[in-house]
Every structure is written in structure tokens, then in C-alpha cells.
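So, here come the structures, one by one.
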Structure P
Amino acid sequence: MSAVRVVFITVPTIDAAKTMARALVEERLAACVNIVPALTSIYRFEGAIHEDAELLLIVKTVPHRLPALVARVAELHPYQVPECLALPVESGLPKYLEWVVAETQRVVV
């Protein structure tokens, strides 16, 4: 298993998606964030079934950055209960996995 994680985050608007993606990459909490448009989410919340248009962020990061990433998502996200799920990456192109690790290292200035 690699030292990389993929995190799924749903957001309601392209502005929220871009704001969150840019913050996560700028703060080196993520190496890359893909914004996938045009999802439909059907879910139960507060006793009712909802159907909403959303976007999906696919975030690449490393395990030691997850706590800070999750905390930042909670700060930036407009939802009361945001989706933020981290999944392990079983394998991948070694150069890409190395790049993710390198890009999520803290920079000392």
C-alpha cells in the first residue's frame, strides 16, 4: 500500500469547489484537487430525503496531512455536515505517488 490517500469532498457550487481546492493546495494539505462537476446526490438528512446538485472534489494527500486537511475542510465548507472521506491508495505510478508526497511536505521559510 502506498503512502497516499484520496479524499472525496462534495460541495454545492463551483465557487466553493475552487476556494476549497485552491486553499488545500496552497497550504500543502493536498498535492492536487480535481473538481468533478454535475453530480446529483440523494441522501437523508434531518429526517427528509434530499436531492441536490453538487460537485465532487477528488483530493490527493498523505496520511500525516489528513488531520489538518479535515480541519481546514470543516472551516471552509458551507455545509453543516460536510462529506470528507479518506481512502487508502493501494498502488499507483511510483513517480506520481512520489510527487504527491513531495508536494504535501511543509515548506520551511
Structure Q
Amino acid sequence: MAETKKISIEVAYAPGPDRQIEIPLEVPEGTTLEEAIRLSGILEEFPDIDLGGKNKTGIWGKLARPDTVLQDRDRVEIYRPLIADPKAARRKRAKEKAEADASET
């Protein structure tokens, strides 16, 4: 019986802005993104991770579906939910800058 070929991957999660967890793993070829996350044990360490809802996932900074089959040396990433809408935050900063510029003149 032939052995299943293994690939090296890493699962990464930053539970906060000052902390990042990186878990190197060897998984069987054909492992999906979601399977790798489950195999890493990170869901037991951080039960607030919600793969079906608030937490998006990706590979090397690009969003990827849970059923994506991983390649050797992939970095699986679990993203925290956004606290603020980036567009709204940009608009607020632009408005504040315009008001500050207007008050200087």
C-alpha cells in the first residue's frame, strides 16, 4: 500500500493586533483549507473563531473558500472580522481633514 504524500503548510491567526499564532503542519496531499484549520487544533484554542460566519479565510492574503485544496507551502489565514467599515472610516477622516483645513484659513 502506497503512503499518502504529505505537504507542508502553515495555519495563521491573529487574535488581536499584537499577537499572531502560526502553526506549521504536515497534512496529506488533497487536504482542504477547512480540514487544515481543523487539524491545526486552533478552533479548540480559540472557540470564538466562526468559520461559517464572521471569520473569513484565505491563502497568502487572498480570500479562499473552505473547500480549496491546499498546495505545498501554502499559508492558511483566518481573518478577524472588521471592526469598522473601511469606506466609512476613510470618509470620516476626509471630512475631519477638510474641517481642520477650513478652520486654519
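The figures follow:
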{"item": "Comparison of P, Q - label where volume of the Cα convex hull per residue in Å³ is highest", "result": "Q"}
{"item": "Source structure (of P, Q) for relative contact order in percent (Cα under 8 Å, 6 or more apart), computed value 43", "result": "P"}
{"item": "Distance in nm of label points 7 Å out along Cα→Cβ at positions 27 and 51 from the coordinates reads 3.5; which among P, Q", "result": "P"}
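Every number in this text was worked out from the coordinates using simple rules, so none of it is lab data. Nothing here was measured: the structure is a model prediction, and the numbers come from that model. Cβ atoms are built from the backbone, for glycine too; each structure is taken alone.
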